[in-house]
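Visitor: Multiple structures follow.
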Structure 1
Amino acid sequence: MNQTHDAHPSRRQFLCGAAAAVVALPRIVLAQPAALELGTRLEMFVDRLLVGRLTGDAALHLHQPEPKDVALVTGEPWEGNTCAYYSIFQDGPRYRMYYRGSHWDEQAKKATHPEVTCYAQSKDGITFEKPQLGQFEFAGSKENNIVWAGNGTHCFTPFKDDREGCAPAAQYKALSSGHPGARKGLYAYQSADGIRWALARPEPVITQGAFDSQNLAFWDAHAGLYREYHRTFVGGVRAIMTGTSADFIEWTPPQLLDFQDDAAREHLYTNAIRPYPRAPHLLIGFPARFLPNDGQSVEPVLMSSRDGRKFHRWPEAVIPKTAPKDRAGNRSNYMAWGLVTLPGRPDHLSVYATEAYYTGPSSRIRRFEYRVDGFASLRAGGGGGTLTTPPLRLDRLAERLEVNYAVTKPDGRIRVGLESPEGEPVAGRGLEECVPLNGNRVRHTVAWKADADLSTLRGKTLRLRFELKNADLYSLRFQPWLT
């Protein structure tokens with residue numbers, strides 16, 4: 001992260017020929033940027049919104065989730081070593097998992113059986129079981145966990161629709177590409193129970209793009225519309241498109257994602273985008289970066305958006321190919337579409353990623369764990385540093401400042417100061433008056449020597465100055481006292 005500095009020029013000089021005449025222009029007063037309206041929303045450091053000025057070794061830092069145990073092994077005859085495109089979500093007390101069942105014979109260079117869509121479920125999100133559904137026959141038996149067969153099994157991607165007024169028959173929805181020979185595009189599916197599925201309409205609902213990867217859609221309650229994200233190609237490079245819909249059937253013409261100032265054109269294969277539950281105005285995605293010159297391997301990266309189309313993308317892998325284990329091979333490190341909280345782990349988030357693709361009789365999906373809000377942080381090491389935010393206007397409900405942070409060494413600390421837009425400390429709320437933050441807290445109210453109450457500042461515009469040493473700051477929010 002490059003440091004940014006305020007510029008306040010007052011005059012310019014123009015040298016005119018040999019006379020070198022000096023012309024003094026009127027003083028230029030730079031307008032203050034418009035104040036950010038954070039309301040009482042939680043804000044994380046997944047993009048540059050809160051970055052006004054950085055000093056010292058303070059910088060935005062990407063975090064990697066901690067590897068945990070394998071959640072599922074795809075060793076059934078109708079599954080195999082190329083199972084992929086996992087979708088995982090919590091549905092009441094149950095965690096649902098959907099994925100493609102497929103196997104590739106490396107010696108014969110061909111698939112050994114038709115692709116199917118499989119289903120597993122879990123009570124704890126740690127170990128998943130495969131129920132006997134009795135719906136579709138495989139090798140003469142219906143004793144299997146196949147939830148869909150035929151058209152769409154290559155990348156069937158379900159979700160539970162929590163839109164108010166959703167028809168009971170369409171409580172669960174999915175998008176998927178058609179089978180070979182079908183009309184090209186993404187088809188819409190629906191289900192009343194997540195187990196028995198049917199086409200919502202016989203024709204594809206999205207036809208512009210390339211669809212042989214995990215293409216997904218969801219209800220965005222914050223925006224009040226459905227969003228879809230699917231694969232395409234731009235100049236031979238894998239890319240992502242998006243569209244919106246009011247009814248899941250009629251979609252706007254898709255547009256390419258805009259990565260703004262990201263210079264590198266990279267293959268992005270899948271996307272795993274969804275609203276972040278604690279901050280639904282933020283969309284979080286884990287696209288797989290495809291590396292064709294490195295054994296056709298993939299590695300998930302992090303990106304985020306505030307409008308559904310413009311994304312901030314981080315360059316580092318969130319799950320490196322060195323993570324355990326067998327994920328450095330051809331397409332062996334996809335992130336699942338899923339971000340869940342497990343029983344007894346309210347301060348952590350679980351994500352899942354595949355491993356051992358192509359390499360044996362089966363493949364696996366492993367659970368990884370983040371700290372809540374812990375995708376990225378404002379970090380400073382032993383040298384210390386500061387971040388000053390752009391101007392913020394305090395909401396009428398803002399009465400205290402809550403932060404999620406960790407001090408990583410005994411000599412570390414965090415202090416928070418409130419300042420005017422011009423940089424003058426707010427009386428009684430400056431850095432020197434702040435009670436230093438130590439330890440490791442997911443939810444902590446910042447206090448100053450007087451108290452922690454910010455009620456008298458509601459409606460005012462100010463800046464926050466964070467001073468850190470050997471510490472990470474993950475998120476912040478202004479809150480009323482009664483939450």
Structure 2
Amino acid sequence: MGTENVLLGLALLFGVYMAWNIGANDVANAMGTAVGSKALTLRRAVIIAAILEFLGSVMVGSHVSDTMRKGIVSPEVFASQPMTLVYGMIAALLASGAWLHVATYYGWPVSTTHTIVGAIIGFGVIIGGFGAVRWQEVGSIVSSWVVTPLIGGFISYLLFNMLRRRIFHVSNPVAAAKKLTPWLVFSVFSISTLVMVFNGLKNLKLDLPFTQALGVAVGIGLIAAWVSWLLVRRVRGEVTVERKLEIQPPKVVSSLAKAARHLEQAKAESVGEVQFQMRRILDEVTMLLKTAEKGIEVETGDDLNVVERIFVPLQILSACFVAFAHGANDVANAIGPIGAAIDVLKTGSVALDAPIPLWLLGMGGLGIVVGLATWGWRVIETIGKKITELTPTRGFVAQFGAATTVVIASKLGLPISTSHVLVGAVLGVGLARGIGALNLRIIRDIMISWVITIPAGAVMAVVFFYVLRGIFG
């Protein structure tokens with residue numbers, strides 16, 4: 001009995017630790033772009049996200065945990081040795097929390113789901129060998145590293161270019177924004193509602209089939225669009241923007257061309273990090289040279305500031321939807337393994353579905369909130385400020401692209417990492433403004449962290465598993 005109580009205490013402790021790190025790392029998916037675009041201050045973003053994440057976790061978080069985590073490891077492996085599953089789940093929680101802790105320290109937005117999957121693969125291989133792991137499932141998860149960020153980036157790229165043509169590159173941007181806003185509101189509410197009722201909310205009996213979910217989403221979208229049409233009519237700022245072609249003097253063009261040649265020579269002779277940075281600077285100078293040669297259209301007046309203000313509520317709303325959905329879906333990454341361990345300790349056998357009590361969901365939600373409030377600013381800063389410069393329009397486009405990708409991926413049955421999707425969407429927005437608008441060093445670091453997430457979780461889980469089994473086995 002004493003050993004069981006100690007193991008239960010460790011499961012709860014490491015589960016809270018995992019939830020704390022989920023809040024510190026993954027919640028940037030919801031609030032990073034809103035903070036980066038200055039639609040919300042960091043303090044307000046933390047407060048809003050904390051409330052919605054907690055409500056999503058407690059009200060609609062999954063009450064049934066798939067103890068095998070998406071079928072990654074065959075359940076038969078643990079049937080004859082249930083206590084091994086307890087050691088493994090506790091080790092997986094500690095390993096996942098530790099890797100997320102490291103990633104958050106460096107500001108890397110990694111996937112909490114991929115982390116826990118990697119951890120379970122680690123101890124699953126140790127117990128049942130490589131044959132115990134369903135590698136086809138693992139392969140589909142790995143493929144999502146490429147597929148879902150590309151979809152999110154592509155959608156965001158197209159949408160941002162459309163907004164530039166329809167709003168920013170017309171003579172009266174405010175009038176154009178007023179005309180387009182109800183349609184955007186319709187899209188935001190429809191897509192966000194579809195994410196919720198098609199891909200979640202099972203405990204409120206709102207996990208509808210796609211056709212019914214689409215009907216509910218369209219109805220809510222139409223109501224929201226009508227309300228936004230009433231409100232946006234009151235926005236003032238009907239000032240026509242004057243546009244002119246700004247041409248640089250020949251001496252500027254000549255100097256930039258000379259600088260590009262010198263940088264090219266320096267890049268060819270440099271090595272390592274200096275060469276990487278030199279390449280980035282050369283790309284920016286080359287883009288400046290093309291702009292100086294062709295000229296660039298500039299506008300006068302404050303209409304564009306009015307347009308950005310119109311998009312602030314849109315971005316905040318989309319961020320709130322993502323925060324609530326994240327709390328509902330990702331709390332299981334911390335609480336699921338605890339539920340599995342508790343079930344084994346109570347019954348002495350392995351069950352495919354382990355019930356999760358409400359107090360455990362509340363504990364996970366509280367852990368997420370504390371993690372967000374104490375350390376979430378690190379990854380929020382990466383998403384919102386370090387990848388590319390964001391404004392309310394750009395931040396809204398990134399959120400919209402990410403939400404749309406979640407719906408598409410869910411419909412196609414693709415594994416989803418919200419972190420990967422949102423980073424891809426932010427990249428798409430930045431790429432629409434040219435490669436020079438992206439921080440390639442930060443992007444490189446993020447990509448590397450994605451690649452090593454599953455192996456890191458697996459290796460640490462194996463180490464912790466042997467330690468636990470050595471102590472209690």
Structure 3
Amino acid sequence: MGLQVYNTLTKSKEAFIPLEPGKIKFYVCGVTVYDYCHIGHARSAIVFDVIYRYLLHLGYETTYVRNFTDIDDKILRRAREEGADFREIARRYIQAFYEDMDALGVLRPTLEPLATENIPCMIEIIKILVDKGIAYQSGTDVYFEVEKFEGYGKLSGRQLEDMVAGARVEVDVNKKNPLDFVLWKGSKPDEPAWDSPWGPGRPGWHIECSAMGSHFLGSTFDIHGGGKDLIFPHHENEIAQSEAAFGVPFVRYWLHNGFVNINNEKMSKSLGNFFTIRDVLQHINAEALRLFVISKHYRSPVDFSDEAVAEAEKGLDRLYGTVAAVKERTSPPGDTPIADKALMEQDKELFEEAESLPRAFNEAMDNDFNTAQAIGYLFNLQRHLQRFMDRFGQKKLKGPAAALAVKACDALTGHARVLGLLCREPDVYMDEQRRLKIKSTGLTEEDVLRSIEERHKARLEKNFAEADRVRRELEAKGIQLEDTPQGTRWRVSI
């Protein structure tokens with residue numbers, strides 16, 4: 001069947017056929033860098049990171065562009081409030097953005113252009129539109145005349161007449177139509193400005209992505225992504241100005257991710273349910289947040305709650321726990337043959353699950369990046385693999401049994417990593433989980449390790465009553481112990 005994607009432009013699922021065989025040109029609207037990113041930003045970043053990873057998994061040579069808006073009214077307002085240069089504000093929050101994205105395991109795109117570094121490209125497009133009579137200067141500003149573009153509204157499905165009739169736009173005597181949008185803003189006193197044919201000023205927001213998209217990817221490219229909130233007016237305006245300027249389709253496939261709600265309510269600062277990524281990651285594992293986000297289809301809304309994220313954490317614990325068991329109890333199989341007969345004797349179902357995962361996983365992801373279904377296949381394999389490991393207790397696996405366990409584990413981790421999951425060693429993940437959760441117990445790591453040592457000493461002295469007392473005391477505070485051949489492990493269960 002091949003990759004199928006839902007195209008917001010056509011309101012239908014379509015076969016994905018790149019403009020150039022084997023190559024994909026992919027653009028996603030980036031953030032305006034005036035504050036820390038919130039979990040809505042996290043969802044969009046994770047969604048398009050997974051799409052990027054999957055395109056690479058399919059073998060496409062993918063050029064992925066994600067911009068930074070580093071000049072904007074909000075940035076200038078923050079700069080005035082702090083008495084700082086706007087560039088300093090932008091640099092600070094770009095750095096913060098990278099810290100958040102790195103924590104979430106989001107890959108760096110191929111290119112990450114800054115708006116301020118590409119203003120000449122924006123001016124060139126505006127000049128084309130003015131020369132064609134599709135844009136006009138009014139005072140020190142330049143506007144796009146929406147009535148001059150026949151297809152205005154085709155992305156959002158809105159009719160221009162209805163939009164004009166229902167427009168709740170403050171009357172602007174400089175505009176011919178209340179829906180006309182600014183391409184170039186004349187400078188105000190004490191604001192940064194760039195020279196242009198229309199006087200000093202700076203670009204409007206919408207022209208940024210048209211300019212950077214066409215400059216780095218061409219006048220027509222394959223995929224443009226962003227949140228659903230960008231469909232209108234931002235992406236609608238991008239289409240209008242780009243296609244009016246260049247006379248060719250701007251983007252072939254438009255992909256939009258759904259919103260994040262908080263406990264079934266829209267996220268909003270006024271409602272007090274607005275969370276930054278860095279605040280959330282103080283008490284939630286970043287990889288668990290990623291799993292939570294992609295457990296829903298990217299176009300659906302997702303409801304963020306402590307209970308939902310806790311479920312994702314439990315699932316991630318199971319995945320890493322199984323991988324840890326295989327790594328600890330198998331030696332590298334080397335050249336041990338994985339004969340079908342031997343594998344069938346060990347576990348027919350596990351063998352079949354491991355063999356079928358690549359096909360099932362790709363079929364799910366080919367269906368408009370259905371990560372929820374793909375994750376379901378990962379957990380199916382994990383359950384079979386864990387049952388297989390449990391059958392041997394704590395014994396070290398050898399020969400065909402070890403080969404089968406390693407084969408299944410490699411299939412599990414290899415496909416999980418396409419989604420940005422299971423990218424760390426299990427002990428690193430478990431250490432991080434303990435550090436995040438230990439605060440809720442009222443204990444420190446040193447307290448727990450001291451108690452484990454006391455219990456170990458009591459067991460050596462055959463004082464099992466004392467050893468049991470220590471275990472019960474830790475369990476009462478949410479600390480679960482597990483005795484393994486490698487020593488006693490602990491985890492926080494609350």
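Read-outs: derived from the displayed coordinates by stated rules, not from any lab. Because the structure is a prediction, the values reported are computed rather than measured.
Visitor: State the single structure among 1, 2, 3 that was used to calculate Rg and Dmax of the Cα atoms in Å, giving 27.4, 92. Mind showing how you got there, number by number?
Guide: Numbers: 1: 25.5, 97; 2: 24.5, 84; 3: 27.4, 92.
Structure of origin is 3.
Visitor: Using the calculated result 0 for helix-only ellipticity at 222 nm (-39500 (n - 2.57) for each DSSP H run of 4 or more, over all residues; to 500), pick out the matching structure from 1, 2, 3.
Guide: Going label by label, the one that fits is 1.
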